[in-house]
Structure I
Amino acid sequence: MGRIATIALALWLLCMQAVAAAPDFHLYRIGDSNLSPSAVLAGQYDAAAKLAPEPAMTPTMQVDGWWRVDVQRDWPAETMPVLVVDAVTETTIAAWLPGRVDPVIRSNDGANVDPTYSPRFHVFALGDAARSGQRVYLRVQSSNTYADTLRILGEQELRAQDQHDLRFNTLIYGTMLALTLVGLGLGLSLREPLFLLLGTGLAFALLFLLADSSEIFRYPGLVWLARISVFQREMGSFSAIFTDLFLLRYLRIQQRAPWLANLIRGCIATYCVVAVGSLLPVIGPNHGWGMLGNTAVLVSTIALIWVGVKGMLARDRPSILFLCSWLPLLFCVAWRVVEVNSGLPANPALRFAFPVSYVLSGILLFVGLGERMLQYKRERDASDILARRDPLTEVDNRRALDERLQAAALHAGQSSQPLALLFVDLDHFKRINDEYGHDVGDECLREVARRIRGALRFGDVLGRYGGEEFVIGLPGMHVEDASAMGERIRQAVGSQPIYCGEVGIGITISIGVAALHDGLAGFDAAIKRADRALYASKRDGRDRVSASPG
């Protein structure tokens, strides 16, 4: 674990160095927000200001309060430099620029929102204040538990980045919304809890990402959500609850590792405590609730990876698909938790990797669930076939035979087409059982069924009526044609003996033929007529075909 942590930290530092630009300013923490503005602006607290190690206002240094930005280089006037603060949820920032008496105020909602940019951006035009040595004082009012990153860049560059982020976010959010609707729709239509759990988890994850980017506050009817400082935490908690419930069932963790299942249930209970506790007055927005929930997320992530690896080694397909789809997401989640709990500024690379990993996990897991549904369907179809098939002869059993013959009778009556029925019985079958045993008798039944099936057309109905009796339905045939078909069947069965080991047994059959009249209403009468015709064949010496006079 020590090596893994070291490698993860090294990767994080490399990514930070790769995306970090040369410092354009220094950020200082001055003090609490109750300091007098006139005293702060007069520089009375500058000597005691503490340099922030990163260009971000972190919760460990209390985001709420006074900050100072010292510009470190000159910016050309034509670039129209702006100071940008990435601030999520309920945050109001007042900026005192050199040469101005009144502050410029920006917030996530209300009259101080800048409609030109994303709601998460608090943008302050620097103008002449963007020269080396100039100072900008910031008074921050926020209950945010995330690090608020600061940047100085040209206005056109910011607009281009904002438009790029907007297009990217639209694609991600649209895909997640589609996955959510598909999951909930399939869950409700198929009554499959796994789809419902995954769809609900993705829905809360979508709201979490919308809150993280502040895009949800763009909509007029949802602006009030910006006033809920713990909204993002609530959405993250509910997303974790439903996601872990889904994975408990999808990976069958209870059967594979009961102690890990209990550990994950403990994490789910922790999410519930965080979701409820965060709504409590006074103590609800406390940073400790977020720390507790993030720790549970980290523990759950490690447990899920362990379960996935164990299942992959056992060649369990759901586990393999889970690791392929969720490993990037789990890595991003763990990375994000370390950032938030340590008060580190967000890595810009993670802003894109995090939502993309959500989409990837959703798509691939829907593929896995689709495979599972197909497997369920195959198993159900196989069970249905077994329930409708005679296990000895592998033709329709009595229940399936009645259903298919009645459907054929109904169709014949509606379409005015003929339908003939053949009643087949093995001659002297009891003697075969008595002389050779029931095993030989069963083999004779199987072979007779195979020979009958080989003589029939596609669409004809064959089923075991009971004992050594079979019934055949012949759609589109009158009595004369059906009698000829019966003769072919009789010859196919009796032309060659049936060999059971070294013993060859001659088998003959008797057949009764009857035509169906009056569609489904005449079905029972047709069966009785075919049965009487069969007894006529028996009476006249067996091994023959007799047609009912009707």
Structure II
Amino acid sequence: MTIKEAKEQIKYAMTAYFSRDELGNYEIPPSAQRPIFLIGAPGIGKTAIMEQIASELDVLLVSYSMTHHTRQSALGLPYIAEKNYQGKTCQVSEYTMSEIIASVYDTMEETGKKEGILFLDEINCVSETLTPSMLQFLQFKTFGRHALPEGWLVVTAGNPPEYNRTVREFDIVTLDRLKKIEVEPDFDAWKEYAWQHGVHAAVMSYLEIKKNNFYHVETLAKGKSFVTARGWEDLSRMIRLCEKKNLPVNGSLVSQYLQDAKIAADFAAYYDLFLKYRSDYQIESILAGNETKEIRDRAASARFDERIALLGLLIGTLADQCAAAAETENYLVLALEALRQIRQAEASASTPASGSAIAAAGTHAAGQSGKPDEKECAASNESAALKDRLLAQADRLGAAIRTKQKGAAVTQAEKRAYQKAIAFLTTCAQTSSDFDAVKNAYRDETLKLSADAASLQEKMTHVFAFLEKVYPQGQEILLFVTELTVNETTAAFISHYGCEPYERHSKELMFFERGRDLKNRIRNLN
């Protein structure tokens, strides 16, 4: 199955395993909760989907690569304990708690959560001395005498033997206690994840044209030649940084991530062409709705691969701007909740008794009972209290994101949203003398977001207008709508803010897909 299908199957299993009855017991007893064995080629995204599942189920995730462990670190260190058996004192070998089990308890203590997933990668590549203990763990969820806490599920992953010479085959007894899921590399299944994580448009459009180059492993005389999903994603991050810093992206750089000479050279050449398309088509002019007739004529007569690159440029630019809008919206939601808590704290502090105390403090500080000094000191105290509350909320958000990072994977966008909210509260603490000033600062940010969203809506409308002029009868618009739908960032923006041309063409896409399905059924009948 594809990585997307595997994710769904694992998520269904995890949902079932975490389900409890009306008395609080697990519907499937922990002893019958089979560990999942996810097997697939390296770099296919096995770890990534576990991070997504833990985040979506709001449970903890503790990950370990088993190739880094010895028998001692996984099982624990032996020590001699004294016990009394039938009146006779005996020395008995026992084991300290496994590093892996201990890390589960540490994570529970740090986050306050009790349920989670223990993900053990490269499970079938453990050392010979560790293999018996590993098989025992898969069968009974214990290392030595220390069991995995109730509420924790086990997911393991491994590589097929053809990718790793150190792979050890599991026997039937072990396999009969696992849920085995085999995963095959598939670009169309990975594409949704890639758009969501901001994979560069050049990578996306290239793989749209040459899907066979998405995943490639070959044994040559000089060694392994390979390209993986992990390689494409890491290359994408480097390309973005190089573009930001005006650094070159050439064959030497590409080959460090795509370790197949032909594919690396092919993509490096395509990337140069991609940059030329970005310049020639003046993407920003299309988004602004003022592209020239020459641009429209070129797009209309372009070859298939050039059209795909153009669509990739348009979708990639829109997706980046949608992601920026979503990041701003997320940080404003965090900041709003902080301001609500500050307002509640101020309301509870504004009692007659506290007002008298502030006035008394002002009189004492002034050394007299003059009203101006009382008001001045009261305002100073209120400003200081507001600053303390703003900084306290900033500290709360900082602690929250640190806790989230300990319990599960946090996306870069989520981390940046927290950082921006913290920066906003900290700035307000330094510059705002009263709560009205804080509210005004927050309102300015929301107005800026509204203006940016309206501008982005207009850009999407201009792109649709451009495509309608250039490809009135073609499938390019349907492809564009499909990509906007698959891309979680653009889909979320459209769902929130709307886009009339998208709604119109998405209905056409629905009819088109229904018609194609009907034709396929008729063809099968014939």
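For the set I, II, ranking by distance in nm of label points 7 Å out along Cα→Cβ at positions 209 and 489 places I highest.
For which of I, II does helix-only ellipticity at 222 nm (-39500 (n - 2.57) for each DSSP H run of 4 or more, over all residues; to 500), calculated from the coordinates, equal -21500? Comparing all candidates, it corresponds to II. One of I, II was used to calculate distance in nm of label points 7 Å out along Cα→Cβ at positions 41 and 441, giving 10.9; which? Answer for the origin of the read-out: I. Comparing relative contact order in percent (Cα under 8 Å, 6 or more apart) across structures I, II, the highest value is found for II.
Quick note: the coordinates plus some simple rules give every number you see, no bench work behind them. Note that the structure is predicted; figures quoted are calculated from it, not measured. Cβ atoms are built from the backbone, for glycine too; each structure is taken alone.
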